[in-house]
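Each structure below appears as structure tokens.
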Structure I
Amino acid sequence: MDNHLLYILAAVLVLGVGAQWLSWRLKQPSILALLILGIVAGPVTGLLRPDEQFGDLLFPFVSLGVALVLFEGGLTLRFRDLRGHGRTVTHLVSWGALLNWLLIAGGCLLFAGFAPHLALLFAALMVVTGPTVINPLLRTMRARADVSQVLRWEGILIDPVGALLAVLVFQYLVAGSESWVIFVKSIAVGLAVGLAGAFSLGFVLRRHWVPEYLANVVTLAWVVLVFAVSDFAAHESGLLAVTVMGVLLGNMKEVAVGEILSFKESLSILIISVLFIVLGARVDPMDILATGWSGVAVLLVVLLTRPVVVWACTLGAGYSWQQRALLAWVAPRGIVAAAVSSLFALRLAEVGYPDAVQLVPYTFLVIIATVVLQSVTARPVTRALGLAEAEPNGMLIVGANPVARAVGDVLRRQGFRVKLADTSYEEVRAARMAGLETYLGDPISSHADQYLELVGIGRLFAMSRRSRWNTLACMKYRGEFGPNRVFSLRTAEDRDASDRERLPEDYQVPRMFNEDLSYEKFASLLAQGAELKVVNLTESFDLDNWKQTTGNRLIPLFSLGEEKKLRVFTQDEAPPLDPGSRLIALVWGGGERPGPG
């Protein structure tokens, strides 16, 4: 490898990661920044010329990248989720997806002059929305839960379903159009190798034959092996094999895929970042503009098909026309469509479909148009339809330990939406057993950006045992919730920190409760029988009276005023307690008030 190519690879990596960071800061889908930077680096400036600079490595690189993206998509699909999120979601990701495919294919055939094979493949790619483009929109538009939950779960579940449909159409084009025997062989080999790969890897992981520190890289090698073996046995069957493998592995009992998903999440971000800079560099803006009125017709077909599908899938579900309208409007296309269209265009052009190159400009046109248009209009449309949620008064609690569970439980009983997030399965299971909403994973991860649902939640209480984790969570959510809506519970680590270890003021957030109450002291008091109680305050019986009644064994935590206005006691501020308000306090019996903790 010469130095020139080394510099190009380094620049692609830096641009890709930079685009991801910029998208996070702007709370916009990352695909838009990635494609724009790719186009600027490619046809606009001519600095990146993938076909010339990567040569024969380009196709294998794109193929492997898409294979890993599809495997991760399959890994996230849970069969139980298809049944667990309402009839509307189930309809949208099953027969609704097929209806969407047929309507878009028919529209492109009739109004845009597509050849039948191109219309079927393009329509299959347009079925997919995906969490990477939906979730940033949901956080911006802040629609009511009855709408946003449908959009969120459709985006998660349609990803592997749409990808599998596109792969099947592709298999038919490269094999079945010449011989049904070749087509059936490709499907059979893909299914068989995918099954074998999933069950063999599941067998190994279930019996712990691989140490934990190697589980992720072994899984990666296994996926690449399955892709290569399937492709060798039946040409172009590898994508089907890895998709099937991901779906089966993600639904196996006693196989912990959480850690694998976490690893694949980071790997996929890296792959997607590099992949889309490279793919964007192969797209000439003039090719997109050259689609002309045909491109306008395709875009209208995609946009107008959605209301028909939504109307059909919500029949009898009790949705108002406003809810249906918002569901119909929000459906941006994303990463799977861009990656798979580029790969299929490369391959189909080699096997006798020269018009397949049209896939890329039409696909990128729809992606850019839907992401930009719906990013700009989603919030105003939500408000105009009267579906914007009220001021979010729920809270995300970092940690599912006993202290977090006790606080979460008392707030839930007061009518607040509470969600606990933790990486410990045992802690999360205990929270679920207590009837609390949970998220198993790191709330500051990119996986949380895609899968942590925050409808109705507008505050953060960082209450884990780990000081640095609390700080990182507060830094992440301060921009989303606001600086006055993130709080952290002190730990012994905070108390004992030296001046050299103490965080600068820019990173500090309000400390919950008072200086005497750290996480460790809170947990100790709970273990000794202390309780969280809701105290009703009146003009004749205020906080001082309650302290006298309990022998001063009471620490105020929250005040609850009219209209569920919750305020947090901090070490710097004690909110006023007016008559008629309620106080949530930690109360214990016997002994002295705890000292510094």
Structure II
Amino acid sequence: MSKTQPGSSELRAAFRSCGNGLFMTGVFSLVINLLMLTGPLYMMLVYDRVLTSQSETTLISLSLLIAGLFIIMGLLSSVRSKILVRVGSRINLRLSERVFGAQIKKAASGGARGLDGVRDLQTLREFLSGTGPATLFDAPWTPVYIGVIFLLDPLLGWIATGGAVVLLLIALLNEVVTRRNLAKATRVLAESNEIVADGRNNAEVLSSMHMLPGIYRRWQRLQHAALELQNKASDRSASLSSMSRTLRLMLQSAILGAGAYLAINDVISPGSMIAASLIMGRGLAPIEQAIGSWRHFIAARGAYRRTKQLLDDVPAEEQRTQLPAPRGNLSVEKLFAGIPGKEGNQLILSNISFRLNAGEALAVIGPSASGKSTLARLLVGAWPPDHGQVRLDSADLWQWDRVQLGHYIGYLPQDVELFNGTVFENIARFNEEADDESVVAAAMNAGAHEMILALPDGYNTAVGTGGRLLSGGQRQRIALARALYGDPALVVLDEPNASLDAVGEEALSQTIQRMKARGQTVVVIAHRPSAVTQADKVLVLDGGKVAAFGPKAEVFAALSDRAANGGQAVTADAPKSGAPRIVSQQRRAS
């Protein structure tokens, strides 16, 4: 199976769901383009029949008939446009949840945030709802119109054919000269959007340390580069569009001139001369329109490809068997991991193995950049491992249904961010069916209930984007309550006391003690000793490898002995009685 099949099949399925609408659009385009011939036919009959017969009755009858046909054509054009609007909306609705989820998952696993899949889907919807598809449906009728001109006279037909070929070459040239610049502009704009997103998330830092001018200049350089690329592409496209419009007008004049010559020589009638000019103008109009709208075609095509690539990179979740609620037994088996999706990926964690029983608390300690936060992401299933397994009650995390697993895992990341909403909504994980009792219980278990009641509107207090209306300690305690919502079997806390004062740290210690009493498994990533007071076991990471693991007292005793021995490692061949195994940093993972 090729790599591109999953995303392609999902997009094809979305378009197939609109098959009836697209079929009717094609049918209406057929009728509309046939009715487009009524204007030239009317002109030819007026010149060749009415003027020669001087019959007012014939003129009135023809005019009424043509007016009726034009009304029908206008109604069909309106219906066709409405169908295309609904096709775009239906495809957007069908893929929006899938694209939204894939974008979030890709960002969570280290993917680029600047490339917005939702915006690409919107670009597709706007293109499908605009004039682009109508132009594509009309384009196949160009040979039909040229064929009608051939019926009037071969010379006029060859003139129209030559004009169509030249316009087609201009369209292909437009593709060549604009595609690369527009693709580069899209990438540069994505990078500039990333700067805006980072600036919004770090507004206080930018303002307080006067970093705004420098960040603005960096953003401005990218904007100018993107605008320069877009302007270059637009200038070239505009020149070619003007050339095509001029050529079409010249061709219409050429058809009139050639038709006049043929009419003088009684080869065709004057009405046929006028009709040929009108038909050629209508036949070449889709090509000219495509050239003028080429930027939109390229944007839609790029959005389609990026959407397909996003769906390829983040395949849809397979239907999983619903497993029994886990007790909380956690086992990590020979875990190797780096940053997902990164080319030339370097391992951050190597050969990590340990086990925890339900109700035990593990403290993960180690120097900076030793892989602690990476381990946290792996334990909650945010990142996939390169090798090895994380098992919850003997089932690999990736065997669980992701929605079901979310109910059994609580996670407090190192960088705490709340979502724009109320305290209640954030604790409830925006579950619309959450009841007051479960939300308050989570807050009380986190020791945040009294703090929340002291807020202006209590649980209904708005937190603002990213929780900016709250202090760092308040955000941390509310995020902890969110992690505890629903009494998950496994709770992973990454630096949970980073923003807490003494009262908050005491509340955190009591929270961990209560979680253990309820049989919940707790993993605490910590730098400060106060976060490990309730730990039963300690895992020491150093350089992405296990330096020590075992009961807390024994690990700390072994580390003290190691320091007393001048930093020499205690290995499995010479352990102290009851001491955990301590692996040297230089030892390579098997």
Structure III
Amino acid sequence: MTQVAPDIASERARIQEQIEGRTLVDALADTARKHAGQPAYSDRHHVPEGESWRTITWEETRERALDAAAGLIELGVATGDTVAIMATNRTEHFLADMAAVHAAATPMSIYNTLSTEQVAYVAGHAQPTVVFLESEDHRARWAKALDEVDSIRRVVMLDEDWDALVAAGAAYRAAHPGVVEERAAELTPDSPATILYTSGTTGNPKGVVLTHHNVLYETTSTQEKAGLTDPQRSVSYLPLAHIAERVLGLYGPQIQGSHVHAIGDPAELLAALGEVRPTAFFGVPRVWEKIKTGISAKLAADPDPANREMVEKAMAAGLAWVQAQEVGGTMTPEIEEAYRRADEQILGFLKLLLGLDQVTWAGSAAAPMPLDVAKFMAGLGLAVFDVYGMTETCGAVTANGPAGFKLGTVGQANPGMEVTLGEDGEILVRGPVNTPGYHRQEDATRALVDEDGWIHTGDIGTLDEDGFFSVVDRKKELIITSAGKNIAPSNIENYLKESPLIGHAMAIGDNRPYVVAVLTLDGEIAPLVAQQMGIEATDLAELAQHPQILAMAQAAVDAANERLSRPEQIKSFELLPVEWTAESEELTPTLKLKRRVVHQKYADVVDRLYG
């Protein structure tokens, strides 16, 4: 094994010392003592009359988790068993996860969008003993698994059975004092804290095992880098099967004592932001793109050119203020004063409208943040800190943060983490957050982690002189044209999506003579644009055929081509009559493109573009 650089080793040792010998059970016990009566989780389910949220405290969170753990033990859940959860973001989802941990079992949140076949594969592979489900839709998705997988002893429906499970567990705890504590004591830092089945843009999902040590190191180092050591107010809306939501909505709060507002439908996010006014907010790039698109459309619709000019000047001041704080930037009294005036005049109001006026940390990950979106948010006075990691590294391994950031990069290596580039530019990662491997898949594990302990991420990156990494694209997704040119499709796609009209874009050209693109309209913005242009049609399929809309799509392609080298330029495109969403086949639950699905589903379109 290669030696770890001394500065990295000392940082690593410092964090390891903080979490030595600890598990999530210890973290929750400490937080429940320290923040006993403080709010922990709020949601919209079974809301008391006259209230807009249902809320439980940290003391209540731990007690209910212990009762539910006892309920699981009474149902026969043994040490090392797996417990599956398919539900939206709600208090019982978090509690079921904590309960499984306290029963020394391994909780696994399953994406709500998985098909019946995919669920059956995951259940057959992971062999859960108890399954928590929320809705009849979820029960239908589990029908095949429930029929075929012998390990499943009990299905707990959250609305019908949860209270009974907790009550039975409370009675079992009273009759068997110390039963949960004895079970939880069987955990070690190397015990699995979860198995996350990656949504998979190709093939069957793989179960990533993450230990208590992985989770505690990741959470501690991420909070330190983000400057988020005190309790925060946040919104949980990404799937809990996604590592970012688990770190920010489940694991981090158990260490910090934060107040998490869970919303079951991501479509309610913008309304929830206005109510919660979070102090910390994380969005995948698509969320930030939608915020930018929404504001841009409203500003463009303002008939008063003086208003538009005022906002443009204010946002220029905001951008200058954020850029002056970047590594290599210089803050001046003039920049400070210009931003202060702009914030008082309009920027503060715009942030208030978005519910982001109290945000002290804003983050993005899952895919590189398009630079134009990062600059737009900076124009509001918001530095969105891009971070980089993957499920197999328990989340972030590099990050921008208040102590050092550069827009357009994914930051520097997190404390104690080794991050480097391979000979072909692939990002390699080694450190305490690395998964011990895929569940029951040794061959896949060997392909992921080399003999020196480096995880091969499959991402191509660059590294600048200040130690900031940038992600170029997925290694497997780089386009190599028939002329041998290497092209990063995400770069082209981000330029195309700068048009508010375009919802999603996919560039194609591997083993082809030139690059083409399939585009979709933005389901919210396109009808508004059409209305402003006096087009009567609102149906996306009709709009995709309308000459004026097609002309705007062509303008977006032309604008992108102006910024691209000749081999990268899009020679032809087609505007599809459909929208791609989290529920559609073309996107993962975190809104990343499933390129193989698009290639297969729209093969006739691609053939036509090359015809």
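Readers should treat all values here as calculations from the given coordinates under stated rules, not as data from a laboratory. In this text, all values refer to a predicted model and were calculated from it rather than measured experimentally. Cβ atoms are built from the backbone, for glycine too; each structure is taken alone.
Quick notes on this one:
- Structure from which 39, 28, 27 was derived, semi-axes √(5λ) of the Cα gyration tensor in Å, options I, II, III: III
- Among candidates I, II, III, the computation of FRET efficiency 1/(1 + (r/R0)^6) of positions 413 and 445 (r between Cβ atoms, R0 = 25 Å, to 0.05) that gave 0.25 used structure I.
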